[in-house]
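There are structures below to look over.
Just so it is clear, none of the values below were taken in a lab; they were calculated from the coordinates. As the structure is a computational prediction, the values presented were derived from the model and not from experiment. Cβ atoms are built from the backbone, for glycine too; each structure is taken alone.
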Structure 1
Amino acid sequence: MSLQQDVPPVAEPITVALVDDQRLLREGLRTLLELQPDVRVIGEASDGIEAEALVARLQPRVMLMDLRMPRRDGVEATQRITSRWPGVRILVLTTYDDDQLVFAALDAGAAGYLLKDVGSDALADAIRAASRGEAPLQPRIAGKVLRRLRSHRGNAARLQNAVDLTARETEVLRLLGTGATNREIAERLVLTDGTVKNYISAILSKTGLHDRTQAALYAVQHGVS
């Protein structure tokens, strides 16, 4: 009689695609990531148009996305990809840390934002975090996000009891507070993307807020649930 030991299943590697207009950088990233046993690079693209076509073919779990590229930049590519394939986690990897680009990328649906001076171990950890549904940000990028949220805190506090939202608007606002994208809200509530946009416009109009970030902060601060 033989004893059979249970062997733990081997986890599937995290599939990653690289998007950058510099071929040498893509090759370097591939070399670094191939040293990680749980990461597998399955494709490369040199601009946003190629990136969207790559996702349509390969459906990577995580995509490392540069921002400044020819033909279609990373912000537009991020918005298009996350709208069509919400399961793809886009992790920005760029040299630019100015506020406009940071918030444009995050508003477009990026799961995280890293600068190209990040270490190889930290990059691999960020890929794992993004794959788990987390939002990895380098410390100085996280600081920008916190400062932006704090700058809106006073406006949100003044609105606490001044809003009369419908039940559906309240539900959309609650999901905004969780960080859900328009597509994710539409899927959760069985609505079209256009209908979700209309609800968000109504919420912003009623609250006097200016954008999704302020609406999400309002939901969190006032316990919308």
Structure 2
Amino acid sequence: MASTSAVAVWRLVLLIGAPLAFAVTGTLHLVPASEPIAGSDFDHVVPHSSLWTGIHVVQLVIISLLALAVAALTEGLSGPAATVSRVALLPFVAFYSAFDASVGLSGGLLGRYVTGHPATREEVSQAANTVTDPLSAPVLAVVYIVGVLCWLVAVVGAAVAARRAGAALAGPIVLVIGAAIFALDHAAPSGPTGMVLWAVGAVMIDRRRAPRPAATSLAVRGDRET
């Protein structure tokens, strides 16, 4: 019983902690944007290149934790929806991590280079716009789209599986809405908003796993009496 309770606690920590961690890093994306600097997005990143690089290194870990959180929602569940959800998580982690690393780390590292070599700023800025805009390069666009679609498939599958397993309708709906908002962009404001909603939906779904010791005790007592 104690081990079961511990697992339930750690699952709840994962369901809340992973999306909220992504909400924090998504909010930190606003720091460069808040600077009153004229120019491209890359020009805003340059003064904060270390922060920008750190954010996207941390997000590589958070993406994997978020996938584990989705998997936790289908733990012990069977059926096509649960299976599809689990299968979609692997390409989600692979493609979304590849996109985030390509765009985020390259922007941060190029920003650091420009800081040390200011004479190259104009040339590097032009090159950086190619790798920091996911729609400017076909390869990045494909990687991004595959990652986002796999994220949506995984979450929708988990929501359907949870609903069929007895979860109230509100939880899966909030979960999917949060996932859709996050899919627009993991940076603020949509990213943090989507992650908070996703966490709320996940907790609502996870409540169906809450043990009912009183009901269990009555059932056992009734079996003994019969």
>> With helix-only ellipticity at 222 nm (-39500 (n - 2.57) for each DSSP H run of 4 or more, over all residues; to 500) coming out at -26000, pick the structure among 1, 2 it was computed from.
In response: 2
>> By the measure FRET efficiency 1/(1 + (r/R0)^6) of positions 47 and 191 (r between Cβ atoms, R0 = 35 Å, to 0.05), tell me the structure among 1, 2 with the highest figure.
In response: 2
> For relative contact order in percent (Cα under 8 Å, 6 or more apart), which of the structures 1, 2 scores highest?
Replying inline: 2
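Using Cα extents along the principal axes in Å as the calculated read-out, with 87, 30, 25 as its value, let me know the right label among 1, 2. Display every interim value, and only then the final one.
Details: 1: 66, 58, 32; 2: 87, 30, 25.
Derived from 2, not from the others.
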